[in-house]
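Visitor: Below, each structure is written out as structure tokens.
Every number here is computed from the coordinates shown, using simple stated rules; none is lab data. All values reported here derive from a predicted model rather than from experimental measurement. Cβ atoms are built from the backbone, for glycine too; each structure is taken alone.
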Structure 1
Amino acid sequence: MLQHIRVAKTLSKTFLQFPFGISRHTFKFKSDFSKYAEHKPIDKIRNIGISAHIDSGKTTLTERILFYTGRIESMHEVKGKDNVGATMDSMELERQRGITIQSAATYTIWQGHNINIIDTPGHVDFTVEVERALRVLDGAILVLCAVGGVQSQSLTVNRQMKRYNVPCVAFINKLDRLGADPYHVLSHLKSKMNHNAAFLHLPIGLESACRGVVDLIERKALFFDGAFGEEVRKDEIPQEMRTECEERRHELVEHVSNADEILGEMYLEEKAISEGDIKAAIRRSCLKRTFTPVLLGTALKNKGVQPLLDAVIDYLPNPGEVPNYALKEKEGCEAEKVLLDPARTGDKNFVALAFKLEAGRFGQLTYMRCYQGMLKKGDTIYNARTQRKVRIARLVRLHSNNMEDVNEVYAGDIFALFGVDCASGDTFVTDPKLGLSLESIYVPEPVVSMSINPANNKDRDNFSKAIARFTKEDPTFHFFFDSDNKETIVSGMGELHLEIYAQRMEREYNCPVLLGKPKVAFRETLVSPCTFDYLHKKQSGGQGQYARVIGLLEPLPPHKNTVLEFVDETVGTNVPKQFVPGVRRGFLTMAEKGLLCGQKLAGLKFRLQDGGHHIVDSSELAFFLAAQGAIKDVFERGTWQILEPIMTVEITAPDEFQGNIMAQLNKRHGIITGTEGKDGWFTLYAEVPLNEMFGYAGELRSNTQGKGEFTMEYCRYSPCLPDVQNKLIDEYERSMGIVPEKDKKKKKN
């Protein structure tokens, strides 16, 4: 009974303390939270991200890190049998699918150092989550699968690290898997990713025989004892491995000497090189991104995680060692770069970047990274872009989907605020007069579009709420209304990306949606000029309608085939000038929907040359209807064709797939306009009809082992192929209830 009363009291305190929150987050407290809330000196802080290809073991590794550092009491597996799932996969969809969809933040303590960790997704569809994590982190762990090696998303992550100049250590995971070959992975790390890399560890057995690792610097074998590998036992190197260990240690010293001048001089002068010298040199070269230390282990079998944590502290930078710049706008000249001071004192002006948003039922949760100064509860900050003032009611630090309140944050901290209305990439400062702003996050353009509609019209309100939230949270998720085809369109980084959002709408907003291939905005135009002479005459008692229009409808040249032109060439009073706007309006109204396949007219010039009017029965309406009749008349007599949008497509992939990609494009009626190659990769430029590009993202990834990427943008309109035109006309006639000619012939036969 007493236990129930205590629980009830705890709950009542929780709800009193947190009157508002985010639907995805819960609030939990740990009895030893005080040690996590304690602010440490800047050299005792590490901000790291864990990035890799799909299914390389990022989330499993994070789970082990949290367990060994005492942050969680028990470990759970990704998509595990216990139906709990990994700590960092807090979304129900993530637990079900066994993939990471949203990056999740946490922080823990190891060897007296505070480590802020962001676990990122591996799928290319959620690449913006990796972008914004790497933008605010000081270092990263690049996880590579011992079987798969350097894969497509590994290369993408590597490019992102290079873009933000993020130092990294590599961790070759899954040594226990059948076919594990860390030596092969190291060779790919050098050849495919151009890293100056060397082993810090060697495996003691592979696959099912994996027992531990050898530390080459300390010349010790490391074994991981205990039920969960929590006890690290140092022992002598096995006799059969000693020769290889000395060779690999010598190789390590050589690689580091090439990247570090101090160790290089010692090596050339043949001085005695101690463990401390090697570690210091690795740290210096790692910070400059001139050397990548490679560690080994298997997170699932609880081996090699503690030495990786030691390497994070030994070799990755603290926030004070990474130069961060703000831009200071100046009138009439280029923005000046200002070096930010990360010293953890309160006398510096506060500067922070909002790098991720999560919107819920009770407001917006904004993830931030502080680069300079400090912030306390109750302080006022300004959005550098909008100049809006915000008073800080509450500061929290995040542990997956749990929040823990703090009273102040300093330079180098990753934290979150409630109720701040801003966009991803906004800068917040305490002194807006300084005009400082941080460089925003690189957002790739979406590559896949689909039409979207709620399955039930009654769910429109929930649908609009979901769209508003997701477009604000994810800058790669776009939503717009296509007025040409009267369709609502969503665009994203891949079909999985859009499918996940469709499922989230159903789960979180009870709004099932239908995704479909969007229609292409075709156009209709004339092949050759066609004259018209149309008389509109109507008499039904009282004032009638009388209007006659004579002229020429002609196609415009190819470079103007998306526009419509109207020219009044009349002379005299046959068509009074006050009725000419009616003729023009009639032409433009008819151009909204052609009679060939129901698409807009384009690339036409309407030349009004002559006509006739009646002193009583003529009006602007009569000439409006006469112009429409003239267009219908030209439809009957003229030769029409359908234009389709042509896209400029740029494809980047490894050289070995060039033949396959060219064959794909030929099947899709593409025209290759140029190619160029560099460092084993090629870029191919082509012009392809948009109608042929649907589903290409998935096809390209499957045919290039996920390594190919493409972008496309509108180029021009061009006549479509006869079979495409006939198909469109048949579909339109069926939708209008007209039996196509070929169907009539089939019935006769």
Structure 2
Amino acid sequence: MVAYRDIIRGTGLTALGAALVAAAPASAQEASADESIVVTAQRDNQTQVSRNGSLGALGDKDAMNTPFAVKSYNEALILNQQPLTLGAVLENDPSVRTTLGFGNMSEQFVVRGFNLFGEDIAIDGLFGVTPRQLVSPELYDQVQILNGASAFLFGAAPGGSALGGTVNLTPKRAKDRDTSRLTVNYLSDAHFGGAFDFGRRFGDDMGFGARINGAYRSGDIAIDDEFRRSAVVGGSFDWRTDTLRVSLDLAYQNVKAQHMRPMVQLNNAFGTATTLPRVPRASGNYGQPWYNQSIRDVFGIVKVEYDATDNLMLYASGGARDTAERGVYQGFQVTNSATGAAFVTGSNIPRNDNNEAMQAGLRLKGEGAGITHQLNMGYSHSRYVNRNAFEFSTSVPATSPQNNLYAPVTVARPAFNGFVSGNLADPNPANRTRLSSFFVSDTLGFADDLVQLTVGLRHQIIHFRAYNINTKAQTSEYREAATTPVVGLVIRPSENISLYANRIEGLAQGPVAGAGTLNVGEVFPPFRSVQYEVGGKLQFGRFNASIAAFQTSRPQGLNVPTAPGVTPAGTIFTVDGEQRNKGIELSVDGEPVKGLRIIAGVAVTDATQRRTQGGLNDGRDAVGVPEYTANANVEWDVYGGLTLTGRVIQTGKQAFNVTNSIILPEWTRFDLGARYVVAIGDAPVTFRFNVDNVANKRYWSSSLGGYLVQGLPRTFKTSATVEF
């Protein structure tokens, strides 16, 4: 197998080298004719970050005029870096880190020390429409990251996360200039694929646009024997006049993974897993061949904007997603940290999702008494149906297959005799969620908008019903409401400087007291996280910089024992616990010197447990939140069509458990690459070669959720893109 991988890798590098050599003479002989083609292609490769994006209820905004930290990573960056998943795009952001979901191939993100589930990624401002577990980035024009809480801007997220940040995706749409692009790519060890992207505008004033794009990848990746396949296709159609804009975006995504490397749990109930295990070989795979997952998503959005007058815009959008997930999942529980002794568990959890979301509103501009107004009013409603069933194996070593973290062996899939529930062939509804909200805001501008004050409210209703997945009978119902305010201030001392401050909240469904508590069944109001933030932004031409200081507090559930002598004795569930995150973020991007581009920054986060059970862990670090994160991505146009690239990603220490007795050490990863643009005929061709984790560093990348996720090994990437 090693020899085969070496041959494949060598073939990919040899093919790239041969293409470069073959192309070089043509470039030299026709330099004068091809120079403009190369320069244009290089320029298109350079626009990788923009400081703007959709702010939900407030609409599309330039970051300099908003009291929030927002930026977008554009399609040029996605094309150049060849990311396999959305998480690889967000690796560029110094305030974001990626981890895996519990027991499956889903991605989760850590933003300002709080979880952002894959199902809580928005698309064109709507939650619940984006694929739930994994997002293939090829379909999107922008990946926007909003640092901070967003309950007023986007509403409550269906998965209950997005308390520290929100990611919003913008589909690709036809541009004024035609798009005709074909790409072939390779990723080690034996992962091949290609992509197409065509966009045109037609008719009077180029009013009608169509863009069709898709990608297919398949094969083993750099982790030993781990197979990934991704097939996506999207179509975007839009029509625009002087007053009306209508768009329809449709997409299909099908992803599959086989023999995945699982996350690692420490199980000290059956052994001595009380210290951090040493990290296995970087490309090692302690997963099983029967560990697999496939996810099929069909989703789309229709959107309408109408300018009733020069100062009044009416808008509406609606979207839906249908998802089918199937898989046999594996757990890996270490019982001895020193030897790596472990046992394997398994589960089968079929799931179907049927989601719908819509929003409508108006935006009105006006002026009176020297004060400008930007009034926003609207309504949003979404419905989510989760259908699932499950069967588990037992979770004790005596009845589970034995294995080892450092010398893994293939074992038979354990019998699913631990717990079985639901219709595995055709899952029944497990829960239904409805989220409704009304929102209103006004941005007041003073002194020719040098000072802008935004105030607003969103009233949200969360309606959740749970069902017995065997009998289909409703077992519980949750209906609560909350009003989340926002206050934001922007001061523009000059055209190039923006100072801002905000107070905004995050919102998630409140808990219900569980079995074993004296107040079992008690429904608690929605969780609110309260954020305070101050910051500044600097913009000079193509160079941007920003700094922000923030503090966010989130309540947490606790089981509190009754006082001595109180009858009946027992525990009462409360939401009196708290986690408080505070920190500083610094970010820069752009081209400070012609031909030299950077994306860099650092975020320092102090995530502290407060008001814990009996005060035992008060003041200790929250689990899975790095003390600091830092990135530096550099591109240098060396000569002609050649660009060299490099990136360093550094992540500080993380607590593994609430007592902080186990700490993940800091880690650093280096990536290198090159890009070469040459004209062949009348078409620019871009060749790329990237190496992620050049040193093949082995490290535990995340402990979020109380389990270990290992970082990816050294990965070679090559691609060639022709535009015509």
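Visitor: Out of 1, 2, which one gives 5.2 for distance in nm of label points 7 Å out along Cα→Cβ at positions 322 and 602 as computed from the coordinates? Don't skip to the end; give the middle numbers.
Guide: Values: 1: 4.5; 2: 5.2.
Clearly, the read-out refers to 2.
Visitor: Additional query: Using the calculated result 17.6 for mean count of other Cβ atoms within 10 Å over residues 234-241, pick out the matching structure from 1, 2.
Guide: Matching structure: 2.
Visitor: Match the computed value 24.8 of mean count of other Cβ atoms within 10 Å over residues 50-57 to one of the structures 1, 2, and report its label. List each step's numbers first, then the result.
Guide: Working: 1: 24.8; 2: 22.1.
The read-out was computed on structure 1.
Visitor: Can you spot which of 1, 2 the value -0.25, -0.36, -1.59 was calculated from, given it is log10 I(q)/I(0) by the Debye sum over Cα atoms at q = 0.05, 0.06, 0.12 Å⁻¹? Write down the numbers at each step before the final one.
Guide: On the way: 1: -0.37, -0.51, -1.37; 2: -0.25, -0.36, -1.59.
Derived from the structure labelled 2.
Visitor: Follow-up question, since we're still on this one. With P(r) over Cα pairs in 20 Å bins from 0, in percent, for residues 298-641 alone derived from the coordinates and found to be 18, 47, 31, 4, 0, which of 1, 2 does the value describe? Please list the in-between numbers first.
Guide: Working: 1: 22, 32, 27, 17, 3; 2: 18, 47, 31, 4, 0.
It must be structure 2, since only it matches.
Visitor: When mean count of other Cβ atoms within 10 Å over residues 290-297 is calculated for each of the structures 1, 2, which structure yields the highest value? Please report the intermediate quantities before stating the final value.
Guide: Details: 1: 24.8; 2: 20.1.
Sorting by mean count of other Cβ atoms within 10 Å over residues 290-297 in descending order puts 1 first.
Visitor: Follow-up. For which of the structures 1, 2 does the calculation of helix-only ellipticity at 222 nm (-39500 (n - 2.57) for each DSSP H run of 4 or more, over all residues; to 500) return -2500? Mind dumping the intermediate values first?
Guide: Values: 1: -9000; 2: -2500.
Label of the originating structure: 2.
Visitor: Also, quick follow-up: Kindly point out which one of 1, 2 the value 4.7 was derived from, the read-out being distance in nm of label points 7 Å out along Cα→Cβ at positions 210 and 434. Mind showing how you got there, number by number?
Guide: Working: 1: 4.7; 2: 3.9.
The read-out comes from structure 1.
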